[in-house]
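Below: a set of structures, written as C-alpha cells.
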Structure P
Amino acid sequence: MKIHPLSLCLIAACSSSDTPQIEKVKNMTPTISNKEKAVALLHSLETGDKTPASYINPNKYIQHNLAVADGIEGFGAVLAHAPEGGFKAKVIRAFEDGDFVVTHTEYDFFGPKVGFDIFRFENGKIVEHWDNLAEVTPPNPSGRTQLDGETNISDLDKTKANKALVKGFVEDVLLNEKGEKLLDYVSADSYLQHNSNVADGLDGLGAALKYFADNGLVMKYDNLHMVLGQGNLVLTVSEGKFGKGDHVAYYDLFRVQDGKIVEHWDVIQSIPPKEEWKNQNGKF
C-alpha cells in the first residue's frame, strides 16, 4: 500500500530513535475499504490500472461467472481479450455487508450491459466473485432505466430490520406465492420499478403478472441463496425459472423506506448447461 505523502513528511521529521512517534504516524496512514477496493477493481477494467489487481488473492479466487475460468488466471484471460480501448465500467451503487461488497454497474463488456457483482473478502483480499449480467434495454413503461434512481445509502441503523423485511418478502411472496401478503412488504403509495418491462406501482406489477399468465410464461422463484444489505439497500440472489422455463439467476435490489419496499432493480440471467461452464463452482 502507498503511504500518503503527508505521512511520509511526518515520518521524515521524526528521528530514527523516536520509535513510538513513528508507529503513531504509521497508524495514521489512510486505509482503503473493501468497497473502495471492489470499485477500483471494476474501474480498472476501463483505465487499465494494474494496482487494483493486487486486491485479488492470487492463491484463492473462486469464480462463479460460468463464462470465466477459475482463479486469477481466468480473470487475466478476460482482460487479455478486451477490445481496443478496453472495457467500460461505471459503478452506480456500491455497499458493504460484512466481508461482502455489492456493486451495481453500467458496463460496456462485449456490448452495453448492466450488472450486479458480489465480492467476498478475506483479510483484505478478494477471494470469491459472483455476478449477474443483462443487456441494456430501453426505458420501461414508466420511463425508468435499469440503473437510474436513488443511489444514497441511508438508515444504517436499520440494516438488520431491512434485510429481514426483504427476506420475508422473497420467501412469502416470491417463493411461496402468498400474494395476499404483498402489502405487508411493499408500499402501496410509492413503488418505483426499474425492471425493463414493468411499470411503477402495484398496478404495474399486477399487469406484468397477468401478461405472464395469459401468455403461458413463468416467473418462478425456487431457492433464495443470499441476502446482503446495508442500510436502505438490500440485494437478494435467487434461483428459479423464467419465461418459457429457462433456468435463471434472479438478482433483485430493493430500497426500503419506513419499513416498506419502495424501489426495485433487477437482473435476470439464464444459467447455461453444465457442459458449457468454464469453472465448476456453480452460479451460486
Structure Q
Amino acid sequence: MPQHLEVVAPGEAPPVWAALRSEAMQVAKTEPSLASLVNAVILRHDTIGHALSFQLARKLGDQELRAMSMREVIEEALAADPTIIEAVEADLRAVFERDPACKGYLQPFLYFKGFLALETHRVAHWLYKQGREPLALYLQSRMSELFQVDINPASRVGKGVFLDHGTGIVIGETAVIGDDVSILQGVTLGGTGAERGDRHPKIGNGVLLGAGATVLGNIKIGDRAKIASGSVVLKEVPAGCTAAGVPAKLINCPSCGEPSRTMDQTLSGAAFDPSF
C-alpha cells in the first residue's frame, strides 16, 4: 500500500482519521480477504475514538472481562478525557513519521503492539487517576500478556510517543515520559532497589531511548537527549546530550537536535566526557 499524501495548511496537523479511513477503504478494495476486518475495526465507525475502543476491546477482552464490557470501560475513558484522543492521534503521526517500515496509519492501528500497548496504558492511567486501581492493573496485566509491554498505570506518558517494536519495554510506577519521545524494544525505566516512593526516571521531551537501554533511579534525562542502545544510565543526562556505555558516559554534548525524530542510534565521531 503506497504512503498516503495529505494536503494541509501550514502548521495544521494532518487529518489522521480521514487518512485512516482512506487507507482502510483502499485495503478493502485491493485485498478482499481483509475487507471484513477493516470494515469492523475502521469503516463502520464515525470517529477514531469509537474505532479505537473497538480495536482495543477485541484485543484485550477475555473470559473474565468480555470484549463488550471492555469496550464500555474504554468508551467511558475516552468520553471523560478528550486529551486521550489528542494523544492517540499524535502517537499515530509519530509512528508514521519515524518508522521507515510504516506505510500509513492503518498499519500501526491494526498491528503494531507498541502503539496498541501505549493506548491501552492511556486508558489504564485514566482509570488509575479515578481511583479504579484494580481495573487499571488488570489492563496492565492484559497489556503485558498480549503485547509484551509492561507499563505501570500510575506512570505518566506524554503525547507523540513512539514505542518501536515494543517487545520487552518496562516502565515503572513513578516514571514520567515527556512529549515526542521514541522508545525502542527492550528499554527499561526502573528503580535501583526495593525502595518505595519516587524512584523511577523522568524522561524529557524529544528523547530517544535506544534498543535495550536501561535507565535506573529517580534521575532526569534532559530534553532531546539520546541514550544509546544497550546503555545503562545511572546518572542524570543533560539536555541535548548523548549517553552511551555500561555504565553510561556522556558523549556529543550537544548531539543532534531532534534525536527522537531522526531515530539515529549511531555514535559516529563520538568522544566520551570523562567528567560524567
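Quick note: the coordinates plus some simple rules give every number you see, no bench work behind them. Since the structure is predicted, the reported quantities are computational estimates derived from the model, not experimental observations. Cβ atoms are built from the backbone, for glycine too; each structure is taken alone.
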For this session: Check the numbers for Kirkwood radius over Cα pairs in Å, for residues 130-265 alone across P, Q and tell me which is largest.
Result: P
Exercise. Comparing relative contact order in percent (Cα under 8 Å, 6 or more apart) across P, Q, which is largest?
Worked result: P
Seminar exercise, completed: Comparing P, Q on distance in nm of label points 7 Å out along Cα→Cβ at positions 242 and 258, the highest sits with P
Exercise. The value 5.2 for distance in nm of label points 7 Å out along Cα→Cβ at positions 50 and 194 was derived from one model only; which of P, Q is it?
Worked result: Q
Problem set entry | Comparison of P, Q - label where Rg/Rh (Cα atoms, Kirkwood Rh) is highest | P
Exercise. Given structures P, Q, which gives the highest value for mean count of other Cβ atoms within 10 Å over residues 34-41?
Worked result: P
Exercise. Out of P, Q, which one gives -7000 for helix-only ellipticity at 222 nm (-39500 (n - 2.57) for each DSSP H run of 4 or more, over all residues; to 500) as computed from the coordinates?
Worked result: P
